[in-house]
Structure I
Amino acid sequence: MPKNSLSHEAEEKILKAARTVFIKKGYKGATTRDIAAEAGITSPLLNYYFRSKENIFSIVYERAFNSLYSNVYHTILGDASLFEKIPALVDGLMKELVENPDVPSFIFNEVTRSPEKLVERFRSKIHLLEAYRDFSNSVHAEVEKGTIRPVRPITLLINIQSLCIYPFLARPLICEISNISIREYMKILSRRRDEIIEMIEKDIRI
């Protein structure tokens, strides 16, 4: 958090600017001067409130991570059936991705840059492990009932995430080779929810 008192509106403006710069240039390419210019403030003022580029990056990255994973994965906590959790997870991911389509590339680019450091930072977020445990229990319950084929929970979770996230990661390439605009492509993705759920359920049902 900022070291000194800052209004919520001013803080959000700076963090939004920082996110724009980090997404565009990455951590290594971004400078506090870039962030200050994007936010319309001076570099000394930015440093006064946030101390360093690393500190402001930590706040921006944690928010992005939380929005895509921590918040979304609450949808698969608990004892609901697998066929309730799959739509809830897809809905959560697609809503977040449509609203913030650049978040996946930002997260995965930075994980590639410094995997050990970032994984360690989020290791304490136990609710992610709890969500995966509950999701696994729901998968095993359906296998035991004979409603789905035997499937590893991690494989199913990877398939759901891939179907949701990959189209956003590959957005520039797909738009180029298909000759459609980003706006048109985003409309297609916003309607993709039902297709994903249908594909997943057809794949696992007996």
Structure II
Amino acid sequence: MRKTILIIVLLIFLIGCQQDGGLLPSNVIFSEQFIPGQMGAWQIEGDSVSRTAVIDEQLIIEVNAPQTIQFATLTEPQFTNFVVEADVRQLRGDVAGSFGILFRMQAPNQFYRFEITGNGNYILERRNADGTWTRYLDDWTSSEAINQGINATNRLKVEAIDRNISVFVNGILLAQISDNLYPAGTIAFDAGTFISSELKVAFDNVTVSSP
């Protein structure tokens, strides 16, 4: 009887894991599929200009004004050494608009940012407490590794180990820097416009793992 019960419990566990997308590797410390009722501590907010929402098990960020950035923060836990990955897909708007990962956030105006655009460019930079930006590249840089256009999916990855930061798209290394002004912090996803007043993107399949 005991063996039968154990087998039934194991089957239920395995079915549940399959429904959640399979067993996670042992080094994964956080994962997110944006399933209502099973989500992490995301800060979801917005207004008529820009907003975030969870729709169809995706994190949707929408911007309806030029020169505007909107982001959704995972308010806890904080991460020190980690690898964060996520799928992002532009749903609507100018392909020159940008979207990506904010990490080691200290406050809403203090973080590192890895960003791509729908027309194949990327940037890696730091937002400073005084409102200025420190760029680790001369300017936005193009890469053939970025899938371009509306509805194109890109897998973003940031690896932060002590002062060493590496960023990837679709498994391709784009840049490596050394910086430890912000040694730890939270993560967030963002989207931002430049001249255009419309941008809508979706994030999904988020994992944070130990390096």
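Every read-out reported here was derived from the displayed coordinates using simple, explicitly stated rules and does not represent laboratory data. Bear in mind that the values here come from a model prediction, so they are computed numbers and not experimental data. Cβ atoms are built from the backbone, for glycine too; each structure is taken alone.
List of remarks:
- Comparison of I, II - label where relative contact order in percent (Cα under 8 Å, 6 or more apart) is highest: II
- When volume of the Cα convex hull per residue in Å³ is computed for each of I, II, the largest belongs to: I
- A value of -3000 for helix-only ellipticity at 222 nm (-39500 (n - 2.57) for each DSSP H run of 4 or more, over all residues; to 500), calculated from one of I, II, originates in structure II.
- When FRET efficiency 1/(1 + (r/R0)^6) of positions 92 and 108 (r between Cβ atoms, R0 = 25 Å, to 0.05) is calculated for each of structures I, II, structure I comes out greatest.
- If FRET efficiency 1/(1 + (r/R0)^6) of positions 140 and 172 (r between Cβ atoms, R0 = 25 Å, to 0.05) is computed and equals 0.05, the structure in I, II: I
- For distance in nm of label points 7 Å out along Cα→Cβ at positions 132 and 196 computed as 3.1, the structure of I, II it came from: II
- Structures I, II, by distance in nm of label points 7 Å out along Cα→Cβ at positions 36 and 100: label with the highest value: II
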